[in-house]
1. Any idea which of I, II, III comes out highest on distance in nm of label points 7 Å out along Cα→Cβ at positions 73 and 257?
2. Cα extents along the principal axes in Å was computed and gave 70, 55, 41; which structure, I, II, III, did it come from?
3. For which of I, II, III does distance in nm of label points 7 Å out along Cα→Cβ at positions 193 and 217, calculated from the coordinates, equal 3.8?
4. Which structure, out of I, II, III, was distance in nm of label points 7 Å out along Cα→Cβ at positions 65 and 353 calculated from, if the result is 4.5?
5. When mean count of other Cβ atoms within 10 Å over residues 113-120 is computed for each of I, II, III, which one produces 20.2?
Structure I
Amino acid sequence: MRNALIKKKEVMQGSIAVAEAVKSARPGVIAAYPITPQTYIIEHLATLIANGELKSRYVRADSEFSAASIVYGSVAAGERSYTASSSQGLLLMTEVIFNMAGTRLPVVITGVNRSISPPINIQNDHQDTMVLRDSGIIQLYVENIQEAVDTHIQIFKIAEDKEVLLPAMVCMDGFVISHTYEPVTIWKDEAVQEFLPPFSPVYKTDPQNPLTYGSLTDDDKVTEFKYMTNEALVKSKKKIIAVAREFQEIFGNHYGDLLQEYRTEDAEIILVAMGTVISTIKVAVDALRKNGKKVGVIKVRSYRPFPDEELRTALSKCRLAVVVDKSYSCSSGGILGSEIKACLYNQRGPSIINYIAGIGGREIFPETIKDMVVKSEKLAESGKIPDGSVFFDLNKQLLNNQLL
């Protein structure tokens, strides 16, 4: 049955595979402005439209702000809409993304992760998409190319659900996913179309039925609007889970619901992270297991909505959690680590050590992960758990902490 759904299976570049997935979702409007490492996605979509393989209106914008504004308008007019960006480009979209969430417009965005300047750097960390975490946008982080393909198909269905109606972003590590080649399954358009029905907006701009988006309001209504956006994001949890399982039933692939656990059943130490570093951590976990260490890993697939209850349950079985962050909040620490500490506050749970690594694309090797585990065990045994987050430098040492 699954083979009947496959259009092709071949070694493909990540960006091309993602563009093929977006094509199968049939967006009516695509607007974009190029920025490395996002460029190949929108270039390939433009080629598909030019060749008549995708019936869509492609708008080459004069900036990322314009691209976001164009798809804001097109989805408000009732068209499924898509854009993509990276780094400073995503930051330039910030104002519009807040507007999308506040006015409940389900634009889908690919955030191809890239470090924010200065210094100028084109490699990936999660700083750019993390900046948008409070906008109300859904954020799903992917581990590899196939997950990126399948998650793009799923996320249109999640965003457009009538109980959700929020912008949604697939966050994929630049170059590691966008520019590498892997064997990828591309699904038949008709199979995707059966899974993902045409966009049917609850509200849209219509001269015969006029309405206003983002109008001026007094202070007696603002809290209610913000509350509704928050509630929609909370409700999207159930939709993310339902869509992931529906996709599994039809296509066979599953990457977890809000989280994915690996070798955590009896784990005393659990590493927590997002994105492509998960694959590296799994290699390290397998090696540590061979040496008798009971170690596992949790992949946070859904960062927004944040899986607080799920993390509390998953981490309740271990004595030490090691969070690997590829982003940070200045003077506060690792963003994922800080949120995990917050969700475990006043709960019986493990000691937590938060490392910041991979900033600016700095390589994280399996040996780096093993070193984190060894250092974390020593810190826990000595009772010297750091209050804040710890930066790892190139030599896998504690950059800001001489505790060992």
Structure II
Amino acid sequence: MKSAMDRRSFMKGVAMGGVGAGVSGLAATTAEAQGADAAAASTVPRRQLGTTGETIPIIFMGGSRTFDMKYDRSLHRAHGFGIEYIDTAEKYGGGQSQKGVAVFHKQVGRDKVWITTKVEMEGERTTGEGLKKGLDDCLADLETDYVNMFFMHMIQDPRYLDPEFIKAGDDMKKSGKTKFFGFSCHHGNVPEMISKAASVGGIDAIMFRYNFRQYGDVELNKAMDAAKKAGIGLLAMKTQSSVPEDLEKVVEFQSKDFTLPQAKLKAVWADERIDGCVSQMDNLQILEENATAAMSPVNLTMTEFHQLNRLARMTAPYACLGCNQICEGKIAGKLKVADALRYLMYHECYGDPETARLLYNALGVEERDYERVDLAEAIKACPQGIRIDERLRKARAVLTA
């Protein structure tokens, strides 16, 4: 078995298509055989979150959905595994996610739950004072006087790391309304955003797109190293980098220890720079599989890493990396290629057509209308070789309300 450093060296050396990351666990039958009591008696490992002095579970609950307002079984079950970290946001679940988290933390005790919430930088939120007002609104929905961490949500404009917003974060921490401050990002300029955060200070943690298709990204690796040197916690999202299931089956991933989704997740944890990752665990089977994967002491073999690398190469034309500045920079107009393909992924891979349609149809007409746009140069520029025209046509066919 190779050491963790051997694995990291291998991952950093692969080409842009990477090795593996993702979310899931051992087969459901394994979890069932262990029994509920035995599973609940074990807890997932924890890692230090940057230099905050706090530890967090290496996997935590994604809150981009609604929760049962009386008794949410998934939240309580996760808590039994030591997954007390919940990642929610102002707009998640149509605005209902935070309210469900409020019910849960009152059932188990506020001090027994880590809550991270986020607001999008739009409208009144685009100033430091507006951002602070956003936190107040979140606290009202969450029915608490503080959160453990507050994020600027999905930012891609570097100006949100200017002194105005860093000061707003510092003010919110001094007020006691949040313990820590940071941001999430998953557009094409993730390395730029992480690098700037490492240089300006005031950012405690960053949640960003990180999966097996990006391990060979030199600029991203440099940015991650700079962030860790600056003491910033790094949290991975979009770790599955999913494509339609029938495409993944072609690779015929084989392992005596892990399923394919589990292997993706184990590969993320093999990178010691990652402090934890979020998973949308919206049913008990996925939750128990993921927790079992986290608790497993078994590491991936090089053969398993190579299989993930092969998967990345074979399915690249269906896996948008969100590098919108490349393709959209070749297009005249307002067409949102990366957003449309991300929403198509929600439909094809996440089993969430309702959210996919809602987000897709919220785009403006010019942001969706690809037929009046010359896509030839954008298709040539795509590093994944995606037939952008075909994928946009598919998105419109399945997501139009």
Structure III
Amino acid sequence: MNTVPQTLESSPALESKLPKVGTTIFTVMSALAQEHKAVNLGQGFPDFNADPQLIDHVSQAMKEGLNQYPSMLGVLELRQIIADKIKHLYGKSYDPVQEITVTAGATQAILSAILCLVRAQDEVIVLEPCYDSYVPNIELAGGVAIPVALDPGTFRINFDRLSRAITPKTRAIVVNSPHNPSGTTWSEEDLQKLSDLLEPTGIFLISDEVYEHMVYAPKVHLSVSSYPQLAKRAFVISSFGKTFHVTGWKIAYTAAPKALTHEFRKVHQFNVFTVNTPMQHGLARFMGDAQTYLGLPEFYRAKRDLFRAGLERTRFEILPCEGTYFQCVSIKGLKGELAQMTESAFCEWLIKEIGVAAIPLSAFYMNGFDQGIVRFCFAKKEETLNLAIDRLSQI
């Protein structure tokens, strides 16, 4: 047997499964923001606390001794609340016992769905720009990510382009609405076209709907679960962390037909097994009042409007924001050298010279496509947004 001699100080050579992956742009920009004491509008997390009543429910669950392993599937009371919510909002009945699984965040849910679906050399279509976990997840499963670009600037889906990307090797498509990073939402026409496109195929769907409760009038969230031809092939994923301002809790869920859930849970049980017990009980009790999530669009609309009004005092071109808590702007209208900078260079300059952190949209493309657009997060206190606006107005 051939062996490579090792010294006491060296480790065996490890061939990376993700050779193109480095530290995420969110970690890089947050670290740079901290170093320069910048207002962090880059990474997507709130700087305000959750509802005290939710914290009280979790604390009470702990005091009641609900601190050991729950069901691998998730606390049944929480799964029932989820099923009731989906039925009420989207008209789709999921069995809480056999079709809903509580996960350790949406990122774990997406990974588990991909791992249960994708085999070696299967193709999975991603619509770019897309959340940065999708492509590495596909590669970890041995699949091949096939990027299909949304139309630059408008971020609308081109169905001719999507149709051309489908091959006999296409196993699944990952969709995301409301869309991170652009803040756009899918229309009824979009979802019907997707339904018609997929109806004659065996292609699966992973629908990332973590910002479902952040869609601003006159738009409404249209869930894949409302469309029978889509729902029957879909893993629908949402996030309590995003909805209830507790991103650090890492709790989400997946809803899918029984046969898909059966395979999903095979991966889930060995991926994470189960999820924080008292937090699940706390969420179930808190969500007994539907207003806890139904009131969210108005809450974030006020923050969006405050931030957009402030941006009107700057030279940025403000792009539409139909959903999420992200606002994109174009830097092409800025003066001089700023307009010629790459998105990444501009974001570094913005932190160091202006004291505000943003994220370049090029980070959401496999090929680093640069169109002169950056993304801000407005899930912040009013004073945080006002401070950021004052600084951005200097440009």
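Bear in mind that the values in this text are calculations on the coordinates, not laboratory data. Note that the structure is predicted; figures quoted are calculated from it, not measured. Cβ atoms are built from the backbone, for glycine too; each structure is taken alone.
1. Details: I: 4.1; II: 3.1; III: 1.9.
For this comparison of distance in nm of label points 7 Å out along Cα→Cβ at positions 73 and 257, the top structure is I.
2. Values: I: 70, 55, 41; II: 55, 53, 43; III: 62, 58, 56.
Clearly, the read-out refers to I.
3. On the way: I: 3.8; II: 1.0; III: 2.8.
Going through each structure in turn, the value belongs to I.
4. Value 4.5 for distance in nm of label points 7 Å out along Cα→Cβ at positions 65 and 353 corresponds to I out of I, II, III.
5. Checking each candidate, the match is III.
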